[in-house]
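Rule-based calculations on the coordinates, nothing more; no lab input. Remember, it's a predicted structure, so these values are computed and weren't measured experimentally. Cβ atoms are built from the backbone, for glycine too; each structure is taken alone.
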Structure I
Amino acid sequence: MINEVRKAVYNCVPYAAGKSMEDVMDEYGLAHVIKMGSNENPYAPYHLSAKRMIDEVIKINNYPEKNFIRLKHILAEKHGFSHEHVGLGHGAGGVLDTLAKTFINPGDEVITSVETYGLYKEISKGMGAEVKFIPLDKQFTIDLAAISAAVSEKTKLIWVCNPNNPTGTTIKPQDFYSFINALPDHVWVVLDEAYIEFAKEENLIDVQKLIESGKKIIKVGTFSKYYGLAGGRIGFCISHPAVISAYDTISEPFNANRIGLAGAVSVLTEDLENCTFYGNKIIDSREKLIKELRHLGCVCGESDANFVFFSTDYLANDIANDLLKEGVIVRPCAGWGYKNHIRVTVGTEEQNDIFINIFSTTLDKMKGLTL
């Protein structure tokens, strides 16, 4: 421990990345591995987006300028705002971190869920916040009523992941409107919608209406999931211009790389048709995957994300380790307190079929061990 480092830093837990495909191939002597544990888009990057990013490589000696401004305008038009309502960042994680730096003072109270994206906790603790944790409800959904009951005079920020990671559940829009309307004036809500493009239309929250009506809300989005640019690291936030002005002040200059920016601009314009086609394909495959998992006896709820959250009668870590030996990477959810639950990313149709076949064999093996 270094004495001069802020004490809050040592209250945080470093991010623990899972094994890479290369690590798994080396460890188990495999020639091929399917990665279905990180919620990436298996069809991207799309042709025109990839070309635009390649074109940017020879300009990498220059800071990004044109596409940085252009992307703000494109996102603003898409969401019904002016560009002053839009901030950009280094992935959704970078945006969330900058928002924490913008809002949180030492001793401020923030509220988040227990079983949700873990970054909220770490960036809040890193800024010296006192964090209240609220469990999900029995449907594995963000418990807005319990969060409302936990709000105090010290509460400044509430982190809401919708659709929630790792459960894939969404809040009913009317429940969210009632929740935000009842909040005291000193509380801000950060609505992290990293997976919202995969959600059913009836589950979409009208963020534009909330911002225009003066609600203290900040929407966070990403190009890592639906748009297939996880390696491009482009995230964004949408809120009131005064919020974005403060965000931009705290944010580093040129806080998004020019290669990722080129891909983001392309995927929202000239490559949008391709992106929408494959996005719909992922949604269709998700519904098929849910049916197949239920057919195998798994307990599997609905999902509004590009992954499926399900449980078996067996320990998720044991199943995940067995799948790993066969070259399939999934995410066991014991770290969220769900020792029997697994989160699996929706892959290509071929990848999903391979997963189901290997998973079915693993289940048979587990049943044999318990007889």
Structure II
Amino acid sequence: MKRKLLYKSFALILIYIFISGFQGLVCHAESSLRAPNPVKIYRHSNTSLKLKWSKVKKADGYIIYKYDKDTKKYKKYKAINNKNTQIFIDKIGNHKTARYKVSAYKNINGKKVSGKQSIAVSARTYKQGDQKVNAGQVKAKIVGSGFLYAKLAYHETLQLAAKIKPSKFSKTKGKTVLSEKVNWHSSNSKIASVNENGLVTAKAGTGTCYIYNRAHNGRKSNVIKIIVENYAKPKRGNLVLWQAEDNPQKFGSVLEMFNGFYKEVTDIAEYFSINRPNGSEVYECWLEKGQVKMSPNYHISAKMQQKIYNFMNKFPYDLHLYATADYVSFNEMYGLYEEQRQAISNVVYIHDKNKKNPYSYKELYDIYINWQYGALQ
């Protein structure tokens, strides 16, 4: 009796292992098959559309999903049981619009296990004289610039715009595109991401990526090259300090900062370029009666707090450090009494080069990209 129970238990364990292994194999197959990219759709005739997609490695075939207006969901529409076929023609009638997605599948124990689905593409059937047509040429551009590349600091933003031209098939004047909406994409969102409105946001790490968009039918635009730089830590050889060297009496604090305390100053600027105060928050640090005081309402890491404390104590001039969402400034203070002290010169690191320096200057000089110094009014 005990032996029979033992055999049954062993058999159940084997079945469990087999089922778990099969489920794991299925899940792995599903996750390992990438989404077809690109996917495009064209007007094929007055009554049909042509769907095309890229080949997916290790796929046994493809599944086409079509949008159902009643359920407002994509439903399985057609299985393409040939891994070498990447075209499907759908007869939908004249003046009709349809939306599709495509996924690759793999045959596992007689079941079609699908991978990730592609982005949705849509198109319309029409005659040559129709007003409403599919997208033709698609362009991406930087707002306010004619260049196709941009260099950004950490967390800096950049606005892009899209322009879609109607398909050339229809010769009708005043023709319009089926949809002006585009889908924005980044080749590496760890370097820079882009939202649905074309706003690019650099991440806290150097590198290069490419931003582009796709129209409703999958037509791809040109790319915008994005280079993310750590401008908070420029190389010493790139700093422009000759103005200060010509007038060391006036800009002595600037020379001290970048000659004697380069690492401390750039480390502080880098820290706040990554860990920016939110909204109207302000981090402050100043000397009061020979003691370093810090804003109690804004929390920074203990390591950075100690670094700022040491810097303020060692620096030969009295300084007032400000950090906001837009900039970090090192202000040289003048005056015997705290209530009478004024900032007479400073160094500012501006996170976003498109924003203006927050201070009013009699004289203003560029040290490096995003870095400035000057004498305050």
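Work out the source of 22.9 here, i.e. which of I, II gives that when mean count of other Cβ atoms within 10 Å over residues 100-107 is computed.
II
So if we calculate mean count of other Cβ atoms within 10 Å over residues 140-147 for every structure here (I, II), which label has the highest result? Structure I comes out on top. Which one of I, II has FRET efficiency 1/(1 + (r/R0)^6) of positions 164 and 316 (r between Cβ atoms, R0 = 30 Å, to 0.05), as calculated from the coordinates, equal to 0.00? It was calculated from structure II.
When relative contact order in percent (Cα under 8 Å, 6 or more apart) is calculated for each of structures I, II, structure I comes out greatest. Out of I, II, choose the structure whose coordinates give distance in nm of label points 7 Å out along Cα→Cβ at positions 180 and 356 equal to 3.8 when calculated. Matching structure: I.
Looking across I, II, the calculation of Rg and Dmax of the Cα atoms in Å that yields 20.9, 64 traces back to I. Match the computed value -6000 of helix-only ellipticity at 222 nm (-39500 (n - 2.57) for each DSSP H run of 4 or more, over all residues; to 500) to one of the structures I, II, and report its label. Considering all the candidates, the number was obtained from II.
For the set I, II, ranking by mean count of other Cβ atoms within 10 Å over residues 228-235 places I highest.
Computed over structures I, II, mean count of other Cβ atoms within 10 Å over residues 220-227 reaches its largest value in I.
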